[in-house]
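Several structures are given next for inspection.
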Structure I
Amino acid sequence: MKLRTFLHNDENSPTTLSEIQRAHGWVDSEEYLGIFAYATQSGASSFSIAMSPVFWAGTRSRWLFGLDYGRTQPQALRIISGKPNAEVRIYDGAWIVEQSGFLPRRDFHAKSSILANRTNGRSGMIVGSGNFSSNGLRKSIEAGASICTDVQAEYERSIRNIEAMANDLWAQATPLDDILEIYEERWKVDFAAVTAEDEAEADQPASDMFWIEAGYVTQNRGPDRPGNQIDLPRGMSGFFGFNPPANLARNSVIGTITFEPPSGGLVSRDLRLGNNLMEKITLPIPETHGLDLYDGKVLVFRRSGNQFKMWVWIGVEKGPR
């Protein structure tokens, strides 16, 4: 049996996601069951980028997420459920979506991955503190352990009972399709907006700054790298100091924005009016400018002369407000 404990403390340490990758590579998983208390769009994107299309094409994946307190972002559920061979269920979902604030009757707090290849007899399990967010999977200080084995007796002793209990939870859970639309509708009302109190946490004067929720990020750099192109509502250019004419032709340049990201130096990009009549911007490359990835994140901008300092507001993954 291959037992490995890990503590993600610095950039050279194993992470929850790297342990899932390692176990999947060794097991050559035909089946994957992921159980996580909550999921964010950044987590879904980070997992998808790391695991590549080969994982989705060759592995039947089942996912059990919680909705407790509205921590799970609906777009994360849409991303995962839209993958090939993937099925998503929600722990006690039919009951929770009817509760004010999505208060659970029993907290769902598990974080584990169970992998199996019935053909070669290999199996694995990763348990730890990291949730299904970009921070939990690959950035925060998290601890856990992974087990891999191809010995039947070791599987019986260390994994089988946990797998059986996880399968019971899965069988009793609510299929995502039964509740996704109503959850998304109610979640947007209660949890999608950044409040004035949240803005104050950024420790910047509100009059000098504004924010954008990245939402869908175009995978313009390929499936194995985070995207950096987003669409903004028409009129967002006004926050950057532009006043384009109402009859501006599609695919025209509105103006040039110079960003000052956390690292990597200044970056200038053209803001354009897209063919879909939304305003389109290609942001600094996230992994080379200290921004991790943009998916599902709130991007904060503060005017500094003719430039705009930008950073990712990490509070979007803190949970209920």
Structure II
Amino acid sequence: MYSCNTQELWYPFRPENSPHASAVHRGSLDWIKKFDLNNRSGSRGAARPIEFGLLAARAYPRAERERLQIAADWLSWLFLMDDECDETGIGNDPELLMRIHERLLAVLRGASPAAADHRLVRSLHDLATRMIECESPAWLSRFAGAVEEYFAASRWEARNRQHGVIPSVSDYQAMRMHSGAVFACFELIQLTDRITLPAEVRQHAGVQRLMLLANSVICWCNDIFSVNKESGHRDVHNLVIVLQHERRLSNDEAVREAVAVHDQAVRAFVEQAAALEGSGPEADAELSRYVDCLRCWMRANLDWSSTALRYRQARAVSAGMLASPAAPT
């Protein structure tokens, strides 16, 4: 078991929550039941807690009820897709994953589902239909592109599992920015909060770096909380595990190093946000709202992970890791 009771994850961001949290949580439970998404073989699947609507409520706290429900159902789909791969062995077969991903992307981009399609395909079609009612085809194309990058990173992980490869720290850090599907979740900010950044602002180097840093913070936090879950599956795709392997660290040393990497990303985000919001033509109201949404996502991920039943078996890792108001030394 990995544990780290003396370190603190640094988060200078205030927690928020949607007034629609309870309703959206119930809505996602109904949506999951409608498409039978929590139906798995084996005891692990039968015991799985469903709390993803509560994460969405923290991550998109100012979203309207209907749009927040789309985000909550997307997060439910995303986590349950990940569990499907983990628990059925699909995540070890890159060729099978490729066929599944091609079908999912086709449906996300407008193809109609067939009667024989898997429940993940039919539920994703439902999401795509609701998304396009709220947003433009251009937005859906960007969202699908981010999902495609997530799928490609999932196949990279599958190839590693197939061949028994433990990736280097640098390779893992690069691919982790896509394997967590965080960029797709950031694309949802336009839908949930009605923030439309002009292309030149969205593609600005400072804005891109800010998104990358926020993504890093979320992924490293997730890895710290979930390391025992991944270790139990004999999955090496976790920052703690690759640091431990490459640098020959003990369990506790590896967790402490991952915490340091995480906190450095938080510091860099704070500095980059201050520079971006404080000067230049890009410093406008819409960009400030967008940056605040990134802060919400990072803090939401911490608060939800701290209490989620999903990571209860990994609580030894997260014990004592509370948000601190002071910067780490």
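Just a few scattered comments:
- Comparison across structures I, II (criterion: mean count of other Cβ atoms within 10 Å over residues 55-62) gives the highest value for II.
- Read-out distance in nm of label points 7 Å out along Cα→Cβ at positions 223 and 303, computed value 4.4, structure in I, II: I
- At a computed 12.4 (mean count of other Cβ atoms within 10 Å over residues 239-246), which of I, II: I
- If mean count of other Cβ atoms within 10 Å over residues 15-22 is computed and equals 22.2, the structure in I, II: I
- Computing P(r) over Cα pairs in 20 Å bins from 0, in percent across structures I, II gives 30, 54, 16, 1 for structure I.
- Computing helix-only ellipticity at 222 nm (-39500 (n - 2.57) for each DSSP H run of 4 or more, over all residues; to 500) across structures I, II gives -22500 for structure II.
- Given 18 for relative contact order in percent (Cα under 8 Å, 6 or more apart), calculated: source structure among I, II: I
Here, each number is a calculation from the coordinates, and none is a lab measurement. It should be emphasised that the depicted structure is a prediction, and the values quoted were computed from it without experimental measurement. Cβ atoms are built from the backbone, for glycine too; each structure is taken alone.
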